[in-house]
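Each structure below appears as structure tokens.
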Structure 1
Amino acid sequence: MNIFRPQHMSIVLTLALAVMPLSCGGGGGATQPPPPSGTWTLSWSDEFNGPDGSAPDPSKWTYDIGGNGWGNNELESYTNRPQNAVIQGGNLVITAIHETTPYTGPDGIARNYTSARLKTEGLFSQAYGRFEARIKIPAGQGMWPAFWMLGNNISSVSWPACGEIDIMENIGKQPSTIYGSIHGPGYTGATGLGSAFNLPAGQNFADGFHLFAIEWEPGVVRFYVDSTLYNTFTPANLPNGAIWEFDHPFFIILNVAVGGDWPGAPDGTTVFPQTMLVDYVRVYTRSP
């Protein structure tokens, strides 16, 4: 089954900011309500500490495969090849490649770019908790790295009824900005709820590792970069009549798209290959 990534246009985030106040950079979390007290207990993780050159742990990750555009007119074919996803130096390395000759995947679609899209669907999902990953993202026009989640009921209700939480997205032409957002029926496209976090002037996310996280509890999703809480969504932020679709388990996705409606295509300034390094992914439950 093809799981399409929703179409995230820049207008989505612009309009969303009218719904939720934007908090950017250091100190932005000061306007947000504090999280409740309690202790986080690790429930699932991957530290990516396997031997160099090994595949991601198949008990934890599977792949989306294909070059069908994924609902966004993306330009890559996702593969399960080690060229595109491998363990190296204690990191998961997802590599976007500009192929010297077009790559044709099992779907018969030829693409000039390849990359990887890993997911825990069918292997791990959880409702509520803290979901975090320490990531060094790629850079360049047309790059679209993401750390995100979909409801594990997608096969029965489809998207967007399953719900979607985008913990981190970046488009290469905005190297100092990441986006966090939630999506469900009635709040996708131009009515999706999202906001941005900006690094101080002169700093780019591709220059080093950053910790991207959400803390998700009944009726609330909080978004963090490093130690900063920069936005909070609750059912009160939804459009009138929309349903809060975040009370069931979600699975995790890591990918690097190339091109698409939101980032646009690579151009002469884009250097390939581009890599996303994931130091770890950890999931916690809250204890009293």
Structure 2
Amino acid sequence: MVDEERLARVLDRVPGIAGRPRTVTALEGGLTNTNLKVVAADRAVVVRLSSPAGDLLSIDREAEQVNSRRAAEAGAAPAVVAYVPAERALVVEFVDGHTYEPADLAVEANLVRVAEACRRLHAGERFVGDFDMFAVQGRYLAIVREQGFRLPDRYLDFAPAVERVARALAVRAGRTVPCNNDLLAANFVDDGERVWIIDYEYGGNNDPCFELGNIWSESDLSLDHLGLLVDSYHGRHLRHAVARARLFGLMSKYGWTLWASIQAATSDMDFWSWGMEKYERAVAEFDGPDLDRLLAEATRPG
């Protein structure tokens, strides 16, 4: 349910919306925040009201709004219209387009355009702060253990494999770039001419292979789709880059599992089932036959 008084306080700060008759429509897609489309005359914006539930996850709202502005300046994200920190609110221009679902990312032409959108974002001004899934996973694990939250069976058993992955990915690590780091399908909006990337809660400078692997992981795409995405991003086939993206995708599943554990313990939504779907896919990769080969390919010169 929307807090009408809170929303009114936010909209009173929005140019072209304040003091005018308006319509408000709830938008789907937010896992922990309330997203609203607000229209007044010919002006349309999206208001994102953040939940205090993000506090335990250490989401930096000030960094988020700065990074959202920089992504917009790069031409990858809609413009920021207003930021109201007292109300935990960020307001951006509404993009009239199709919000992707996982099936949309399985369309090869769309995946090529998504790679283009990522290049646009990654070429922009560096973000405030860095994002390292290995550090994030460690921080989440400390919270889960300190708070006595639920851990999936065998979760800690994979720590040695995670260390091997970290060592392999460090071998050919290059310069980090501004990344969204949370690219589930719903964070892409296609207006017919351009694919926009939205929602920068977890924005930070990172390895571009994490971004690509996270896209693959979040939408549970095929290995062929991962290859197409990585090749389209780089403009050529780089075997080590595909391996790096796949390893980062594995770490994405493994790390976000703990995000789900924390959210499941602090909210009424069934985040546990959501997280276990990711975890089960991570386990299949840890236990599968490809891990040693991927570690070798990620470190191989040339």
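Computed from the coordinates by the stated procedures, all read-outs in this text should not be read as laboratory data. The structure presented is a predicted model; accordingly, all values stated were derived computationally and were not measured. Cβ atoms are built from the backbone, for glycine too; each structure is taken alone.
One of 1, 2 was used to compute helix-only ellipticity at 222 nm (-39500 (n - 2.57) for each DSSP H run of 4 or more, over all residues; to 500), and the result was -15500. Which label is that?
Source structure for this number: 2.
For distance in nm of label points 7 Å out along Cα→Cβ at positions 72 and 104, which structure out of 1, 2 has the highest calculated value? Display every interim value, and only then the final one.
Details: 1: 2.7; 2: 2.1.
By distance in nm of label points 7 Å out along Cα→Cβ at positions 72 and 104, the leading structure of 1, 2 is 1.
Of structures 1, 2, which gives -0.59 when log10 I(q)/I(0) by the Debye sum over Cα atoms at q = 0.11 Å⁻¹ is computed from the coordinates? Write down the numbers at each step before the final one.
Values: 1: -0.59; 2: -0.67.
Going through each structure in turn, the value belongs to 1.
Using relative contact order in percent (Cα under 8 Å, 6 or more apart) as the calculated read-out, with 18 as its value, let me know the right label among 1, 2. Walk me through the intermediate numbers first.
On the way: 1: 31; 2: 18.
The correct label is 2.
Could you figure out which one of 1, 2 the value 0.00 for FRET efficiency 1/(1 + (r/R0)^6) of positions 40 and 160 (r between Cβ atoms, R0 = 30 Å, to 0.05) was computed from?
Details: 1: 0.55; 2: 0.00.
Value 0.00 for FRET efficiency 1/(1 + (r/R0)^6) of positions 40 and 160 (r between Cβ atoms, R0 = 30 Å, to 0.05) corresponds to 2 out of 1, 2.
Work out which structure the value 0.98 belongs to, where Rg/Rh (Cα atoms, Kirkwood Rh), for residues 168-255 alone was derived from one of 1, 2.
Numbers: 1: 0.98; 2: 0.95.
That value comes from structure 1.
Assuming 2.4 is distance in nm of label points 7 Å out along Cα→Cβ at positions 64 and 88 as calculated from a single structure, say which of 1, 2 it is.
Working: 1: 2.4; 2: 0.9.
It was calculated from structure 1.
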